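Trainee: Structures incoming, each one as structure tokens.
Just so you know, all these numbers are worked out from the coordinates, no wet-lab data involved. Everything quoted here is computed from the prediction, not taken from an experiment. Cβ atoms are built from the backbone, for glycine too; each structure is taken alone.
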Structure 1
Amino acid sequence: SEADVKAAEAFGRVDDNGAVFVKDGDGEREVGQFPDASKEEALALYARRFLDLKAKLDLLAARLTSPNIKTREIDESVKLLGEETAEPAVVGDLAALKARYVELKAAGEAKKAEIAEARKAAQAKAVAERTAIVEKAEALAASLGDNTNWRSTADKFRNLFDEWQNHQRTTVRIDKPEAEALWKRFSAARTTFNQARRKWAQARDNERTAAKEAKEAIIAEANELKDSTAWGETSRKFNDLMDRWKKAGRAGRNEDDELWAKFREAADTFFNARQADRDQINSSEKENLAAKEALLVKAEALVPVKTDAEAKKARQELAKIQEEWDQIGYVPRDDMRRIENRLDAVDKQIKAIEDAAWKQTDPEADARKSSFEEQLNAQLAELDAKIAAESDPKKKAKLEAEKATKEQWLNAIK
């Protein structure tokens, strides 16, 4: 503010040659020269520089209260401000400025200690969490037996491994000896599982041979049925063949894929012919589609919205529509994505206004806006004083142009 500038100016002076001095300790020190300006302008310039430097200290003080500040940022900020406050080319209360720096430097050390303690606690928590993952793996390895569901257990080990990797990526780094010891235990549990599963796989090979023979017999029966037009009876027979297929067991991935393709070819020949004979879409799905398209008309009428209040009202109405939508049921597959995308588009338009309203209430954004508005008001007041005091028409016109620009800025942020 202008009062802050005046208070800072009290600690300096400008001689007749345009040299600017500041009180520093028991004496004074030259901080610069501004011969092409009045003494008042020169003094005000260096006073504002003092306020800018003070603002940097205030910013560091605010950052030290943030939970997201890092040790490196503290060190870099303290170092930089130490250099800037050592012999600053400004006019203002240097003693208070340096005392403030010393205070913030001590606060920075305290914050670093707090961060270190928090990191120590986080590491202890990370060790406990990773130990829990290891213990789950060891429990799985200890539970292996004749009744083990190998596929399910493999999925569990895979999930635990994914959890392990995610934990490594998203938590603090654990000390290497502890991390290696935990990994050794986890790896041992996985090895126990893998060895047991290989033994089980060897016994399973004999079962696969029998499964392959059974499925080849099912395929032969399916080929005899595929050209039948007795839709009901043959459908039941194909269902029986499918039940037998499921009970036959697995013949190995490669063999199963090839056998399934042959069986599926025969089944598709029959069921595609039956579908062609029907040649119609399920009537209930058609009715569902018509009902949802009617809801879309209501939903799309809710937008566009321009204000937060309109968005809230639209959101309430859309929620009712979505609830009714979910109760209607399935629609033809070819139409599903099209109508879902239209409903999503309405939701996105409402959400865009909701997000914009939230940003306008962001306290940090309001604080930055308020600070900038204060600066503009101070600058406009200063320009009014200069315009009133200026007698040169050209200089006065230039000052008025500058004022008009700043007034536009001020109107833009209000």
Structure 2
Amino acid sequence: MNDGFLNLAITTSSAAATAAIHQFAEELLSHGAGARVIFDATEADAECALAYAYAAALFLTQLTREGQTQAAPHLAAAQRLKGRCNPREAMTLAAIAHWWEGDERSAVAAWREVLILAPEDLVAAKFCQILELSIGDVRGMVHSAQFTNAIAKPSGYAGGLLAFALEQAGEAETALRYARQAVARNPDRDPWAQHAVAHALAALGQPCEARSFLQDHSGSWERCSSFMLTHNWWHLALIELDFGDPDLALAIYDQRVWGVRKGHTQDQINAISLLMRLDLRGVVPAARWSDIAHVIGDRVDDRINGFLDLHYLIALLKSGHSAEAQRLERALHERSETFGLARGIALHARGDYPAAVAAFSEVEGRVHRVGGSNIQRQLFAAIHADSIARSQQHTRFLESEHENASG
């Protein structure tokens, strides 16, 4: 963690609360499995608004209604203490309140205000990037990360944030340079920077290098949260799939991607995304779709995040949960950013490939608005491409039948 962050003022008289907040920041930025240390801060000082605000934010990262419910009392406690906050803490509280309300754009604006007040606040920078990615604001993500990196770069974590943002903006070579510098500063504790290296190498057409790099660093992921652990293995599985080894990709799915923390939304979309890509390559997932569908059943009515919901729709359709899929599809049709994709996914699953092609084509160029990274959104492009191929096959079949009948 950079000294600038450690020196930021926290309204508390408890050294234990301060230490727990600093440890929370380290776990958050390093994607460690120990972020719940923030609750040590609320126990150490029941008058520390920042501790309660960060606790609320931790629950919000679950991206579920349950998480919102769990966040509520912590957010309320922080708001009761707002009068004790310094300006950075007050704006942090405002950002998390907007996030809890589901207003991600206002939350991003507030996080950016925090960064203006304290550019070295890497917790604000991390949460800001999470939400910028969610709303598809790549230009804003680059600007925020550049601003923070200019001040906080000795930490390394700021460089990883900037590297990822730059790669998403199409600046892969520059991204790779920043990502490698960040990894050099924290070789075993910055899986996000490692992840940015993989993204950049993939964008530069260097899959062999990406595979070797990820394999070399995979041992350091065991300390990570389930999302980062499974997500970096997900990247490795995609590389193996692109190299024409679906069996190895499926083995990674079974051993590393699915089953670490089945109830976590990010783990679920890693699994759904990989399984659908395997499905498109002709791999029969057997009972795996039903296993996922059983777990995500409670998420169908959450409607927290359109990007997640599109993945849930895929799993429900592939597992034959028609009623739940139709209910979710109707909900997605009410949201402009997900309407075309949801329709295309559903039509593809039902075998109406020409209509699926038309649905996907209508939203081409606007897919980034649903959020997620460029590699994650390639799933929708793959389903679109499969719809085109199958539609063309059907057309050729009909033409052949017509010729045979005429002859």
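Trainee: To which of 1, 2 does the computed value -28000 (helix-only ellipticity at 222 nm (-39500 (n - 2.57) for each DSSP H run of 4 or more, over all residues; to 500)) belong?
Mentor: 1
Trainee: Moving on. Using the calculated result 0.30 for FRET efficiency 1/(1 + (r/R0)^6) of positions 226 and 298 (r between Cβ atoms, R0 = 41 Å, to 0.05), pick out the matching structure from 1, 2.
Mentor: Answer for the origin of the read-out: 1.
Trainee: Output the label of whichever structure in 1, 2 has the greatest value of distance in nm of label points 7 Å out along Cα→Cβ at positions 42 and 82. Write out the running numbers ahead of the final one.
Mentor: Working: 1: 3.4; 2: 1.8.
For this comparison of distance in nm of label points 7 Å out along Cα→Cβ at positions 42 and 82, the top structure is 1.
Trainee: Of the structures labelled 1, 2, one was used to calculate P(r) over Cα pairs in 20 Å bins from 0, in percent, giving 26, 56, 15, 2, 0. Name it.
Mentor: Considering all the candidates, the number was obtained from 2.
Trainee: Can you say which of 1, 2 returns 16.4 when Kirkwood radius over Cα pairs in Å, for residues 194-353 alone is computed? Don't skip to the end; give the middle numbers.
Mentor: Numbers: 1: 20.3; 2: 16.4.
Computing Kirkwood radius over Cα pairs in Å, for residues 194-353 alone on every structure in 1, 2 gives 16.4 only for 2.
Trainee: If you rank structures 1, 2 by mean count of other Cβ atoms within 10 Å over residues 34-41, which sits at the top with the largest value?
Mentor: 2
Trainee: Right, something else. Starting from the value 4.9: which structure in 1, 2 was distance in nm of label points 7 Å out along Cα→Cβ at positions 10 and 290 calculated from? Mind dumping the intermediate values first?
Mentor: Numbers: 1: 8.5; 2: 4.9.
The structure behind it is 2.
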